[in-house]
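Structures are listed in the sections that come next.
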Structure 1
Amino acid sequence: MKPLQDRVAFVTGASAGIGAATARALSAAGARVVLAARRKERLDALAAELEGASAVQLDVTDHEAVARALEPFDVDLLVAGAGLALGTEPLQAGNPADWSHVVDVNVKGVLYAVRAALPRMIERGRGDVVFLGSVAGRQVYPGGAVYNATKYALQGLYQALRLDAAGTGVRLTTVDPAMVETDFSLVRFRGDVQRARAVYRGMTPLSPADVADAVVWAVTRPPHVNVGEIVLWPTDQASTTVVRRDTERVD
């Protein structure tokens with residue numbers, strides 16, 4: 001029997017990157033996975049790969065849509081994976097419209113998903129809520145003010161929910177990776193492929209599968225064990241601002 005047999009997992013941000021990798025890993029461990037994101041074609045393609053998977057086109061910034069999306073499923077494992085950053089300007093040169101979008105996705109989107117999923121987990125007396133955080137919620141860096149703020153907010157949410165859900169049987173976990181090679185930088189730099197590639201040049205970043213492996217490990221511990229916080233660094237990265245790079249590598 002697979003360790004997540006009979007579990008129903010709802011994964012936001014599942015159309016690419018860490019979200020897609022996590023959905024694949026949870027499915028491989030036996031969970032029935034509900035894939036949620038805005039890009040329906042990608043969701044449908046991934047759902048076709050995974051036995052018993054469902055695809056739900058969803059904008060996590062719409063709280064009513066989030067509630068409707070979760071309602072048909074008996075979710076007992078939520079992975080709040082949707083998130084993004086836009087730009088690296090200092091705060092005094094930033095775009096308030098970008099700030100609003102990042103806050104809406106990274107903070108409100110998580111709140112809406114948790115609000116929709118948590119009550120039934122509490123009624124059931126068990127469940128897992130996994131936040132996809134970041135080391136950016138533990139250490140700041142230049143040009144990251146708004147993104148840093150959203151990930152620090154997730155740290156606060158994680159800690160507060162541990163108190164709100166105490167004694168309910170629901171486990172709370174935050175998985176906080178450093179540099180992961182996904183479309184994250186491409187989105188941040190608004191489609192500038194060369195600039196996005198330069199982020200990872202000369203070093204070996206984490207892969208989405210590395211983060212997915214940590215998520216699966218956390219939610220497959222015995223019921224009395226709550227793995228609260230996992231921080232993942234590439235071996236080449238010492239902090240948010242210190243990265244060892246091999247200048248002879250051009251990949």
Structure 2
Amino acid sequence: MKPIITLSFAAVFTFASLSFTFCSHNPEKKSNSSAAGFAVVELFTSEGCSSCPPADEAMIRLAKEFPENVYFLGYHVDYWDYIGWKDPFSKADYTERQKQYSETFKLSSIYTPQVVINGRKEMVGSKESQLRTAIQEELKTAPVAQIELTAKKKDESTIEVSYKLVNAGKANLNIALIQLKAITNVKRGENKGHTLEHINIVRDLKIIAVNKEANATADFNIPSGLSLKDVKLIAFVQDKTSLKITGATEAPTP
């Protein structure tokens with residue numbers, strides 16, 4: 001894999017001039033519950049980007065349409081934090097993850113809102129119809145890796161996650177601690193005066209190198225201000241080189 005692209009303010013503004021439709025500085029039918037396949041839908045978003053709210057809203061609607069076998073994750077990147085509003089959920093780690101996808105898809109830069117589905121295809125996150133079609137296509141293909149995931153309360157602020165993998169190959173197991181929902185009243189920046197709603201916000205992501213089979217545990221700290229009822233865990237197996245996802249599951253907290 002080539003070296004990860006280094007983000008700079010200059011790069012952001014260059015991309016902004018080319019991708020105004022994505023962000024101003026840059027850019028009811030249920031699913032078939034018997035579908036054999038799965039879809040991991042990773043949204044890269046930011047409260048500092050004026051074009052991101054429609055993507056977050058699309059994610060909320062699609063999560064209702066696809067209540068099974070589809071795993072929605074919202075990563076809040078940090079490269080919009082400097083324009084007036086610091087996204088309280090943003091992390092540099094999620095920007096780095098997006099850069100890795102950018103290299104894999106041979107994109108000239110990163111942008112928001114972006115959606116990546118099963119590590120296989122990417123698109124503008126607000127293109128709801130296109131995203132729905134892509135999810136339906138992924139649901140036709142059965143997973144290769146099998147994951148058993150359970151969670152139990154270790155103490156008042158810690159969750160112990162046990163995982164068992166079959167047929168994972170040489171891959172990474174990604175386990176994400178998800179905040180189920182949040183509402184933010186934005187006071188500055190491009191979304192000033194807007195109330196933004198989010199679901200399935202990634203608050204922590206552990207990436208564990210695994211072989212064909214694995215059986216172990218990992219601990220997660222519950223973010224300050226949240227309780228067990230506010231979070232869940234999503235796990236997925238991802239090829240280290242291609243970044244394609246070969247299996248996924250979730251576990252509610254105890």
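Where a number appears in this text, it was derived from the coordinates with a stated rule and is not lab data. It should be emphasised that the depicted structure is a prediction, and the values quoted were computed from it without experimental measurement. Cβ atoms are built from the backbone, for glycine too; each structure is taken alone.
Here helix-only ellipticity at 222 nm (-39500 (n - 2.57) for each DSSP H run of 4 or more, over all residues; to 500) was calculated and came to -5500; which of the structures 1, 2 was it taken from? That value comes from structure 2. Identify the structure, out of 1, 2, from whose coordinates mean count of other Cβ atoms within 10 Å over residues 67-74 was calculated to give 19.6. Matching structure: 2. Matching task: 45 is the computed value of percent of Cα pairs over 16 Å apart, for residues 75-130 alone. Pick the structure from 1, 2. Label of the originating structure: 2.
With distance in nm of label points 7 Å out along Cα→Cβ at positions 51 and 123 computed over the structures 1, 2, the top value is the one for 1, the highest of the group.
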